[in-house]
Structure I
Amino acid sequence: MDEASKTRAIWTDFERGLIRGKGIDIGCGPDPVAPDVRRFDIDDGDANRITQFVHEQFDYVYSSHCLEHMHDAATALAEWWALVRPGGHLIFAVPDEDLYEQGVFPSRFNSDHKATFTLSKARSWSPVSRNVLDLVRALPGANVLSIALHDHGYDRRLLRFGPIPQPGGMEGFLVRVYRGLRRRGLPALGLVESRLARYQAVDQTLRPGVLAQIQCIVRKEHE
């Protein structure tokens, strides 16, 4: 949901200053990082193998919430890195596995996610976890300028980590009845909804201004 726009809204002058010159936005959809950026999306080719479709380098390469859809994050990131000219920057954002997937894979909010991401930790609950710091350190000539967790607007009280047990017995019966009535137009009952919250996982990133992502900025010092 317009993650690039939500990210730009919290940027400082440092980040905004990097979005100048010739740039490409990989996987931008209808929400490019800048009006004059070159847009690359599914109709333009396979972002896993982007160098087969794009044969030039850029002052900045930007991607918001695309890397998690790639078949192999390290290979795709190396392809994107090849598009960055020396002295240029790679800027990308991916969902944070604890805040977004919330301890469940395949992702319950986006079944197309092929990897989960963490800033850098020794052990993860996810079988497909990738440390962002390890990924960018493997890029030749990479100078990591910034790597940060963006959790703006995120309410950790709503986080439901791991599989959520569903109610059984009489409570389970009443929950099913209530949900059936809601589908038929019954107005939401605040007291019941608050009790049901324990049985529901929420994708908070669908809400305006809420982020649950890792942003990384890397400068290419040399080829």
Structure II
Amino acid sequence: MMDFALARRNMVESQIRPNDVTDHRLIQAFLETPREPFVPPAMRELAYIDEDIPLTDPEVGNARRWLMEPMPFARLVALAEIRPSDLVLDIGCGTGYSAAILARLAESVVGIESDAALAEAADARLIEMGIGNAAIITGALSEGYPSQGPYDVIVLEGAVGEVPGGVLAQLRDGGRLVAPVTAGPVGKATLFCSSGGEISSRVAFDINVHPLPGFERKAEFVF
């Protein structure tokens, strides 16, 4: 039988620590949060590999959903610089692993998931693990969840063509949004900051992860 605790430590030591993740609180969150309960049972022995893990089967008309690889997820969260007093919106939380990690860093987390089955699984896992400061909502990912905002931090759990203005508007003054934004063949981990009603952004590093549905870049009309 696989030693998941050892696999988790190896994941942190070989994938996360060597890749510019130095925040002690974040490293502890990865060490203390089991990943295997959040992947499909048939794939649990692969829970700690350095690859995205499929959470759903391919379906006609529906994009397949994925659990982001540990290293890019860790670097993305580190970019957000989450504080213990922060309210975090986790967009595309899948089966809840990302919300479980974020809940160890923030005061409270709202996870939003468009797939009702994934949202139900996420809610069940968080309850089983006794994580009481994270709530899972079913809804359209591209709309965020304004009724609980404004948020100190928003995390997008997959690659997007663009971040909708309506989601950026859910940041409080001084808030941060982090997202893998596709730019040609290479994704860019991008930090958006809200200050005085204005949004600024900067690219932090290259990141290649599977797309989050509903955030495709709108076609531009050209004469």
Structure III
Amino acid sequence: MAKTPESVYQEMLKGIWRDNPVFVQVLGMCPMLAVTNSAVNALAMGLATFFVLVGSSLLVSMMRKWIPKQVRISSYIIIIATFVTIIDYTLLALFPKIHKELGAFIPLITANCLILGRQEAFASRNSVRFAVMDAVGMAGGFLFALLALGGVREILGEGALFGVSLFGPNFEPWIIMILPPGGFLTLGLILLFFNWVTEKHKEAQMRLLQPAEERSS
């Protein structure tokens, strides 16, 4: 089937909402819970993952016809690790404080099942344009999820967002929100809200389709 501009656009959008890697596929939980104690850390991890996923998808799609099937997984890991090394040293050189905060979770992007899964399931089987748009959508969805979790935890846990105080000195922070239990609690509540919105959207679509079905019968 020919891939129209509309289908390419839809391929990007699906990763942000319909097939969100965190809220729907429940992938990348380790960095999701570990580094989202602040919005800055969440943004940095999200952008790092964005760079690695888009870059590796571009390269894997370009080289898909020359990578032997027998060594494809090893080849994908080498490509992913190359982009992870680039972003790791970039953060170390330009943002050493953030690099220290993220710690080992930057190198662990190499083992992120979201990134390797997109190379195996999509980038290695599609054109460069389609692979890049898929990567942009999935990485954008991952960044959106990280920011949602990091923003809520920082606002409730410190009364600030991106380090800017929101409620003044009289605010009593919920310290638990920037601790590991707060990550699990916030993620559970966001997943509940996401599923509720998705179900409401499906119900609205069904109500719109119902009159057309009645007319056809």
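For distance in nm of label points 7 Å out along Cα→Cβ at positions 68 and 108, the calculated result is 1.4, so let me know which of I, II, III that is.
I
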Label whose coordinates, when relative contact order in percent (Cα under 8 Å, 6 or more apart) is calculated, return 23 (choices I, II, III): I
For volume of the Cα convex hull per residue in Å³ computed as 159, the structure of I, II, III it came from: III
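No value in this document is a laboratory result; all are computed from the given coordinates. Predicted model, so just to flag it, every value in this text is computed and none were measured. Cβ atoms are built from the backbone, for glycine too; each structure is taken alone.
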